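Each structure below is given as structure tokens.
Quick note: the coordinates plus some simple rules give every number you see, no bench work behind them. Note that the structure is a prediction, hence the values are computed from the model and not measured. Cβ atoms are built from the backbone, for glycine too; each structure is taken alone.
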Structure P
Amino acid sequence: MASDNYVLIMAGGVGSRFWPKSRNHFPKQFIDILGIGKSLLQLTYQRFLKLCPADNIFIVTNNQYVDIIKGQLPEVRHSNIINEPSRNNTAPCIAYASFKVSKLNPKANIVIAPSDHLILYEDVFINKLRQALIFSASNKVLITLGVKPTRPDTGYGYINYSKNSMQGLHKVVRFTEKPALEKAEEFLSSGSYLWNAGVFIWRVSTFLNELEKHCPELYTLFAKGYDIYNTNHEEVFINRIYPQAPNTSIDYAVMEKADNIYTIPAEMGWSDLGTWASLYDVADKDETKNVLSGKKMHLQDTHDCVIQLPEDKLAVIRGLNNYIVVDDGSVLLIYPKDKEQDIKKISQEVNEAFGESYL
């Protein structure tokens, strides 16, 4: 039943590979990174209204972003914003939210998705999710959406899947997280791998059983509060026990260990918008193949760049090719686009050298 469909939108990350535009106090899911007047979170929320009632959509976030979410999504009830008191990666936040939803509806069939991805073909995306929800409603499976890779990208996780299908779903053979370039090239040429889009579908009861089996420490920690969830005592309980949760991803805690995982290949115009190059790939470009955001630029002999400036900043640039230029007020980044995987490390070095106010 559609009333049993729920969505958990994960919106607690800091988007460090999008530094300096994405900062700790205002990360990329809250930014109008596409220049269309809506943040990535707002686009994600509106997308899921096609799938289930608004009351069944929950935003899972760090407590420092609650006020931002309320400002961007004023229609969302406070009780539908699930607060993490500490950052312990994706497995604890999914476990916590799953126990809450299970207490509300033990028959819940859940979609879990990041808040900061771009989906160009939303109807395809929603139809694939409906297909997955129908399958997970009657089968004890964990499902992930997979995207056909277009390049040997070392920043994505890869799904090795069986070519045999059942109702359009394929058994997952194994997951490989962020392989070396040589391996990524091998995966691409084999035709048996998909990018892991980080979108999961399962019945809440199925997931909790798998969590208990493969990560009992995490299951036991949150199961203690089952009678407390969705009551006035929940916040005190979570503030006490959440920081004790192991810092681990859902991929490591469950997905890499379970043997009942299926994937649906989905050609949905997907990008995780995880890096400046991924934004460059999908954004509109001018006649010199630059992606520009800013009103005052005088460019000469400058090609294939991403340039983002404050509205009141004038930039005169000559002779740049394949660069990222981002002026975020207190930070100016000028960096080769083909070295963008280093930006996360560079931001950490900046933190050590100049302090966390620049993160």
Structure Q
Amino acid sequence: MEKLEGWASPQPATELEPALFRRKLMSWYRSHARALPWRGTSDPYRIWVSEVMLQQTRVAAVIEHYEGFLRRFPTILALALAGEHDVLAAWSGLGYYRRARLLHKAAQFIVKERRGVLPRTAAELRTLPGIGEYTCAAIASIAFGESVAVVDGNVERVLLRLTGRAASGTAASRSFLQQQAGALVPRRRLDGRGNAAGDHNQAMMELGATICLPRAPLCLHCPVFAMCRTRGEHIATPRTVQRSRPAAYLLSLRKRGTVTEVLLEKRAEDLSLMPGMYELPPLSQDAVESREPILRLRHAITNTNYYVQIYAPRGPRDRALRRAVPAAREDLRWVRTGRLSSLPLTGLARKVLRRLDVMDVSPVRMPEPEEIE
């Protein structure tokens, strides 16, 4: 955190002045907002896709996938008519694949029940699959100008510091933050400059993402520093301790003429995590005990760090690793490496295949996996 010279303790509690707060915030936002591909659009569908992608996902990762997804599914109708397999392939690498499935189902519902028109209010949007309280408010305000507050993790942190409260995660705390956020949202379009509510919500999220950081906030650059009761890091709930687990996977390649193929395993459809996705075949730790991996990397999923090791056969006659794969034969597929970009791969599989230069990152047609011989 930046040193605040001459500062000894927080100011006495004072009520926020919504009009003054908005003026300071919007003046800063108009000068400092990041140029993101989903900003400046008035297309509700594009805004919807961006908000779903941004749930629990880094902005940099969303930027990497956003335009490609929209090129493949440029409209709600295109998304609704696509197969789930295609949607998951375009989503591959963003994680939390349930979001993609629900986005797809919501598009199908909108086409079937609403003639392809996205609802305009937060209350109506809340009825769609995969759209929770935060997402419906974001779409309603940014796409349609509804005066409704958006409270994501960034906004919550800004409000906690402004009001001098500790993070507790209780229902009472969430209710308080929602009320505070609602009191700050403009009630109508102002000054002919466009969508006041949507711009305000984006400015609040931007402030939390770029200035009011979880650690070492940039207080001296904050446009509402004078109104803040905390001025620095606030008391927060201790973070969940990350667990660490080892994981081993097989990389098996073969040549068929001029074509290179890689062996993948399809995860069962009844799994709670990433059902139906493709991954490198997992190996037991016993199977790789005396072997040296060709790649080591860390891969985080929620509160678990997986320390991953990738193993390859030592030569064409080394069949021990292939025999050590516990997956059933019918769950294994040989896939052409040139078609991997269109397959619904797990994030880890995509990361490994790119790191080892196995995967062609350019978009291609959907593969037709073959049964293993």
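For the read-out helix-only ellipticity at 222 nm (-39500 (n - 2.57) for each DSSP H run of 4 or more, over all residues; to 500), a value of -11000 was computed from one structure; give its label from P, Q.
It must be structure Q, since only it matches.
Could you figure out which one of P, Q the value 17 for relative contact order in percent (Cα under 8 Å, 6 or more apart) was computed from?
On the way: P: 20; Q: 17.
Attributed to the structure labelled Q.
For the set P, Q, ranking by mean count of other Cβ atoms within 10 Å over residues 158-165 places Q highest.
Figure out for me which of the structures P, Q the number 21.1 belongs to, where mean count of other Cβ atoms within 10 Å over residues 22-29 was derived from the coordinates. The structure behind it is P.
A value of 23.3 for Kirkwood radius over Cα pairs in Å, calculated from one of P, Q, originates in structure Q. Comparing mean count of other Cβ atoms within 10 Å over residues 70-77 across structures P, Q, the highest figure is found for Q.
Highest-scoring entry among P, Q, by distance in nm of label points 7 Å out along Cα→Cβ at positions 94 and 246, is Q.
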